[in-house]
Structure 1
Amino acid sequence: MSDGYLDGLKALPPVPPDVIDCALSELAGGFARLEALARAHPDEVRAFMTAGCAYGNEALIGQIRDVYDIPPDVSVIPVGGTSAFALTLATVSPGGLVLYEKPGYKPFGDAAGDLGFRTAPLPRDPAAGFAVDVDRLRAAARDGCRLAVVSTPSNPAGAELSEDEVRAAADALAAPGPRESDPGLLVVDETFVAPTAGRVRSLVNAAPNVAVVCSFSKGWGLAALRLGFVAVRPPFAVKIRNRWVSLFNANGALAESLATLALLHRGVFAGDYRRITDANRAVLRAGVARAGGRMICTVPAEGLTAWVDVPGVDPDVLAADLLADAKVRVLSGALFGLPSGFRIGLGMALDAQGNSSKFAEAVRRIVDHLA
């Protein structure tokens, strides 16, 4: 099994022309649309670049509030998803305990450990539908846990957490720790979805100790902007904003301006997410049905990824064989702490006729390889 997520990604070879790359977890083509928007609206780009303030671009923050219906008592800090998690660590005292979900994005836990925090995995059992282990959270809070990060949809499976599940997890962290007066913070990562106002507002209102992290990268195909936001209430917001000022000071003015432009003209981006992922989900469901018991997957109703289990086969060996023999690249389940299976991305572009022809060919090759 692979030693780590980032080491595993670095070890991936370049994609030859005959390989279909299903390892990606974001839409493509967003920057071509953004470039066209910037050319069509140069005055807006220039105006947005000068709308700075101490805690980020005022125009961008205003657009985030309007688009996602952020309550007025909730602070908005514009920052990319992974950077947002790093900022939330400002709410944890030195040596405090941080939980990261497993299976999940292990670099969150690695980053916390490198900064001197105690870390431990928070199990999300595939047999239980990747539900959050609330009892584990409650026990960790008694042990001094001040922050836990969970994703919805989850990475890699795309499993959703309901508002009630988020509230229960936040409540488990709500009791002050043995050395702190503030409750622990539940960081809800919404990176693997195109967030909507209803999603963001319901999550941030689930409990006062919830921070919601969103990104424009994956659902809108704007990964290189490295921008999104964290929405969080006091007292956590003050610590996070102060850390943002001391470490980041400001995002690039051009990046913030382009993100504001994208939000203002969000219809250019938002429609693709639903159209593409729904079409590719239907293809994956059909492929799982054709494969019978060789492929096991509860295809998620939301998000940009799915986990396909292939029981009894080493996940690294399977990913290597699919690349070499079927000419399809997926991510080994081992990269996420899973003993089998692979993650497949659902953001592959449709053809000119609006069909999932390329993704369908990839799924066909995988099913044939497992036959």
Structure 2
Amino acid sequence: MARIPALAWASSLLASAGVFVSGNLALAHYREVDLPCGSGGGCEAVARDAWAAIGPVPTAAIGLAAYAAIAVLLGFTGRARTLAQVLAALGVVVSLALTGRSLLVIHQICAWCLGSALIMLLLAIALFKAPPRPASVLHGMASMGLAGVAAFGAYQFNLNQGTPLIPYNPRFLEQQTPAALAPDSSPSLGNKEAPVTLVEFADLQCSSCRSFFPRAEALVKRIPNLRLVFRHLPLTELKGHRLSGKIAGLSEVAREKGKFWEYVGKAYATERNDDLNAHLEILRGMGIDPNAALKRAETLTDAATKRVTDDVAFAEKLGLRQTPTLIVLVEGMKPRIIAQRQLAEVLQEREVLARLSGETP
């Protein structure tokens, strides 16, 4: 049996690594999840770019097909070897184009995408430098086996590490100032001069928002350098949220009386959240005329209602479609949109933790 050169095995390992990386990126697209990407958050922005897919097919799926095809072709010689080289060369060209776009147009870095580009470059080098050799059934089976293991590993990793995708418009987000994302006119908890601000777009009939609220309150009380800013995003089109627009308006009426957070806490706490009368009773118990408040909440031109519709209009420009959606604002860093399950991890990042601790990195 002919000895298989080291470069041939290197090609197999690189193709398998490519299957793992591109497989994760493709699965993330189809499952609508975000992959762990470090503190920069560039993966999310790149994944939402127009070049991330060709119609319904994610670009990563095309890369996955190329890596898998190369893994199969490695067991053959002649034209098969040439085809593998052509696929790798094309892969390098496409990777360079995508990397250039992410750096020069999107202004973000996707660690997974850079990893795939590097793997494809090394794979092309290995394929072109490897000397001609006879076909090897053993090598072909080993390459396909490694690729299969990599594909299974990608699926398992994606299943366990993928975070539900938060839809948003990255370009619009990039254009916004901290003052636009967390305006002084919005209700807030905590120190207004805090170096870290958490902006929450919430729906007062959202069960996830209800469970997040006491957690956010506790964080602000415990961490002096953290501020919470509340912005409205009533999802009235969803089942069980039909009253969310009116309830948001009622909360703004309560805010004018200095009782916004009291009302929000009681609105989330009531077991009759989907009963308008329950919310009117909450207002009555707070010393606010419920009938007058309801009339204002139902009048689109009213100042209280307009504050809600202004928030909704801004959320629509941001491309937000679910609650709670969180925006993390840290002095000296770009704003980031995250899911609530990511918050604990983000607050432990070195740069964020330094500011929460009162240090200046």
Structure 3
Amino acid sequence: MSKRVMAAMAVAAAGICVGRSSFAAGIQTGDLVVLQVGDGNETLANTGNSTFLDEFSTAGVNRNNTIAIPDSGANALIVSGTATSEGAISVSPDGKTITVSGYNTPQATSATSLTKTDSGTVPRGTGAVNAATGAFTFTGTYGANFTKNNVRSSVSDGTHTWGVGANSGVVLADNTGTVVSTTSANNRVINVINGNLYFSTGSGTTGIYEISGTPTVSGATATEVIAEGGSPYGFSINAAGTVAYIADDGTGANAAGIEKWVLQSGTWNNVYTFTTSSGDSLRGLAVDWSTGTLYASSPSALYKVTDAGAADTMSAIAAAPTGTVFGGLVLAQAAAAPVPEPASLGVMAAGALMLLKRRR
């Protein structure tokens, strides 16, 4: 048998036997990406679990494309399987980079709660996933920051990466841990919106804060722009800076749900809140501003609602796999093109075999 025929047979076998996730490393534009904590076999524990980025269509169809974040070696990033405030993810303004923060230590090596470890022993770090290819790059650590407490969220502008957690403020992931702002030390989710840094906090004066620009040196002041007053996590603001949606998990003064805030006569007002029928704690949020469609994640499910008014209700569109929990959520904006399904690849390989046989 010729080497060409043998090679074609190998391709055919791969096309028939290997799932789509082996071919679709990149994420399709317009799809949802959610952080999954745990692989379904690990016990979710405060000593740390593996994490994955799962791709879903906006209808909740599982694309069977899972990107594993390294959980061993020098670039490992794991999160606590029981800390509800961890596991947020963000997408860069150009949609090309999805950032994940965690503990830079191999999974199943910590003998104590990750949040109690010193950053000198277990560094807090961040990594970036290229939405078009699915490739993961370890970005760097936050130096000595977030020691003996949670690291929660990070965001990249394509050049620099900032992170937030349960102490230390807003920190640059430059391995030395430049503290950009200490206005609020205990923070949850960070984003770059309209060229500025924004973050949410459920500590002190709770709400959404803004840092002008994307500073990389110390001394920046954060200003509260939306006095949410509850327990805010993920958020999104439109390009005009006049409408915002905020995910609140309901553990504070406000009900669990997605709040709509509108800037009216210079003041931000909560005009209504979308809730789930079960009162689920929502923490992740992604907004398609072109259609007014909101997507949210709780530890157990993904939800969807199109904002046509206060009477609209949220519907569950996907559930977290057994033995896992969902973290943060983003909408892929500039990612990969659709990839042929395995059945199509099998037909293509079979055709290649027939062609080779005819040439013999």
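Just so you know, all these numbers are worked out from the coordinates, no wet-lab data involved. What you are looking at is a predicted structure, and each value in this text was computed from that prediction instead of being measured. Cβ atoms are built from the backbone, for glycine too; each structure is taken alone.
Given a value of -0.73, -0.91, -1.06 for log10 I(q)/I(0) by the Debye sum over Cα atoms at q = 0.19, 0.27, 0.33 Å⁻¹, for residues 277-324 alone, calculated from one of 1, 2, 3, which structure does it belong to?
On the way: 1: -0.68, -1.07, -1.17; 2: -0.73, -0.91, -1.06; 3: -0.61, -1.07, -1.31.
So the calculation was done on 2.
Among 1, 2, 3, considering only distance in nm of label points 7 Å out along Cα→Cβ at positions 37 and 229, which has the greatest calculated value? All intermediate terms of the calculation are to be shown ahead of the outcome.
Numbers: 1: 1.4; 2: 2.2; 3: 2.9.
Top value of distance in nm of label points 7 Å out along Cα→Cβ at positions 37 and 229 goes to structure 3.
Among the shown structures 1, 2, 3, from which was the value 20.5, 60 of Rg and Dmax of the Cα atoms in Å calculated? Walk me through the intermediate numbers first.
On the way: 1: 20.5, 60; 2: 26.1, 91; 3: 21.5, 78.
The read-out was computed on structure 1.
Given a value of -3000 for helix-only ellipticity at 222 nm (-39500 (n - 2.57) for each DSSP H run of 4 or more, over all residues; to 500), calculated from one of 1, 2, 3, which structure does it belong to?
Numbers: 1: -12000; 2: -18500; 3: -3000.
The value was obtained from structure 3.
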